[in-house]
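Read the figures in this text as sums done on the coordinates, not as results from a lab. Since the model is a prediction, treat every value here as computed from it, not as a measurement. Cβ atoms are built from the backbone, for glycine too; each structure is taken alone.
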Structure P
Amino acid sequence: MAKWLYEMKWPEVKEQLERDDVALFPVGSTEQHGPHLPTGVDAQEAITVAEGVSERTGCVIAPPLWYGWTPHHMAYPGTVTLRPETLTAIAEDVCTSLIYHGFKRVVIINGHRVANLPPLEIAAVKVRNRTGGFIAIYDIALSAVDKIGAATSGVTGNVGHACESETSLMLYRYGHLVDMSKAVRAVHTPDPKYAWSFGNPDPTGVGLNLVSVRSTIAEFGERSGPTGVGGDATLASVEKGQRIYEGIVENLCELVERWRTAPVTLRTFDPPL
């Protein structure tokens, strides 16, 4: 059973700390994911990965953050975005609090990929230098490209938006929230030399030169419309989702065991005030 911090009494947290000092912190986003997936995909997938890792390693999971930095998807109703500095501040305070209580090793599980990474990386650097605690960011897509690639067709790329891989994982873990009758194939014609990004450059554009060109909310809506999908969701299946899920969880479990032995020397610091 997954160990959620919000379900534990404080004496139970104290007992947990006597056994283990690793905490998982799922971070996602609330944003459009096409006509067939719910707006909570990025957070839900980070949460379910955290649960899988907790069940296998015994780590505690901190309450998840359902919001991220997603200004581009404001072109679609239902999206809620944080300012990047807000995301950095929240992540910094949560991680600092966990370390203050004795969770010396914090793993941020990011479900929103490249958009969330800059604010989270800034927070991680600040927390690491302030507290001495161990901080890692595990992106559920970018840190398991090998496993996702092996499970999907790769016709339109292994990692997109509301695509084959995301839809498959949702079918496996949250199938009741997926409407495959509305799944679509929406492939934006790639440049033969450059991986153009409407939002943030994505390193999964293997073999292409990454170029970031900023767009307004309206421009992103036009380029990603009319569905907001990037990839081929019609190729998704429960079986693929299970392979993707197991691969992502397996990778992170392996890393958690490795990080448990990493030397950590905490500094004297105050909690967020």
Structure Q
Amino acid sequence: MNIYFLETEGSMFDSYHLGYIFISLFFTVFFLVIGKKFIKKQKYKDIYLKFWAVLTVFLHLSPLWIAHLKGETAVAVDNMLFPIYFCNLTMYFLMLVSLWGNKETIIFKYLAIIAGYAGVFGALISLFYPDYYLGASSMFEWGVFKSMLSHSTMLIGSLYLFVGNYFKTEFKNSYVFGVGLLFYGFIGIIVNKIFAAANLNPRNAMYLQGPPIPEVPILNAYTIAILMFLLTMLIGFLLNNGLKKSSEKIKYHLMFVKKKT
């Protein structure tokens, strides 16, 4: 009996997609553990963060260099020139944060919060719903595969902002992230207006002109933004309460031990 593993075109949760999800999450955990366990000095932590941030942008723009090196005409698609998608803008946020000089300033902390949460949300959404893969002839077409890879590296870099303690994870982060979401919306409006002024086809930047999945109109830019905002609030609430309860338990046990001694 012959068994064929090759799909005719990419579909969500096919064998290639499921395999990639597993591999990506495995290496995400692997590289975060390395960063947490073995990289202690701030200088090297910053280098580690820069590596993932710059690699993400490099992968995003890599089709230009590959086409040129192959002797073909290098064509820059619109999302290379403009921050059309949520993840396009986030990867530049991540690179800006990684290159920031004084990482103790309040501005850096705010930018890191936005890059951290946005990068995790955007990368995970793309990992489980890679619209650029759906219908593609192969996952290993470079245009598709580099998108998979760049979102995976962005996930590692964004999570490292949490793991590397670049900012404190707390409830009020949700307000900072909320302001960041408004900024994303503002950028989307500007990009859409630029395309309209140039008489180009509407590009639906930040999905402000239509939902990412036309068949599910309720899942639009506004509902997705609200859900992300609520998730950041929930994460902050759970972590804060969990940490407080843990510290209270530790204090109680220490007091109990002191009384016994």
Structure R
Amino acid sequence: MDRSLVPHAHRACHVLFKAGGSDSAFKVKDQICRLTNETAVVVNAWEQHSYTHPVDGDATQILALYIEPTWLASIDRQLIVSGSAEFFRQPNVRLVPGVADKVAELVFILNSPATDDQYAIECLVFDLMVLVFDAFSNRTTLLSNHRLARETDFRVQRAINWLRPRIHQPLDLASMAKASGLSRSHLFARFRHTTGLTPSMFLNTLRMEAAHTLLMDNRQLLIEVGQQLGFTAQGNFSRFFREHQGVSPTEYRQVTQRLM
């Protein structure tokens, strides 16, 4: 990581490990979380976070794992709770025995030019996540209380349903509010209370999810991907993607194609 990331969120939880380079820090909500050889940063689904790269600071190599709840649940049904907004107890955690070794092994495999054993990678990722979840999550409490997700205001859900097919358009709060049955001010307040994000940040999250999917098809030009997401210029799309992901769309596509 050698550049800043704007405040953003993801639909799934994710875990950040230092894989090399200098120590760094992320901001999760209002907390500064150190990323070192001894600590990791864990971020819940829909939790706002950002990264400010220090002026003249050295780069940090980061292993970032975005954990899809349905993939985890296909292996262990109970892990569907990883999609909860309350899954991790705190965002900055000290590594427990075994985690650092798994991280080093995974980084070595991913950096290998001959990486092609998808099954071995998935098994290693799953084993690593089980160690992390057992040590740092509210998994048992969430299962016992059946709190699998943050309760959603039905009016906010109507707004989200209205927004999803319109991610290629500029955000129209007036129309979104009308679809939800709320005033603009009440929608903004209820939306942030329910999701933890502003409507604009939620829209950007949906755009990034769609971008990840579209970039996996290398038959599409970058400008075509950007246009499907509402960007009229390839440069604008590339800048948006880099500000949220930390790498360019081209770099992201190259890595995903190598691992497919």
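Suppose you compute Cα extents along the principal axes in Å for every structure in P, Q, R: which one lands on 52, 47, 39? Corresponding structure: R.
With distance in nm of label points 7 Å out along Cα→Cβ at positions 41 and 73 coming out at 2.8, pick the structure among P, Q, R it was computed from. This value belongs to structure R.
When distance in nm of label points 7 Å out along Cα→Cβ at positions 81 and 241 is calculated for each of the structures P, Q, R, which structure yields the highest value? Going through P, Q, R one by one, distance in nm of label points 7 Å out along Cα→Cβ at positions 81 and 241 peaks for structure Q.
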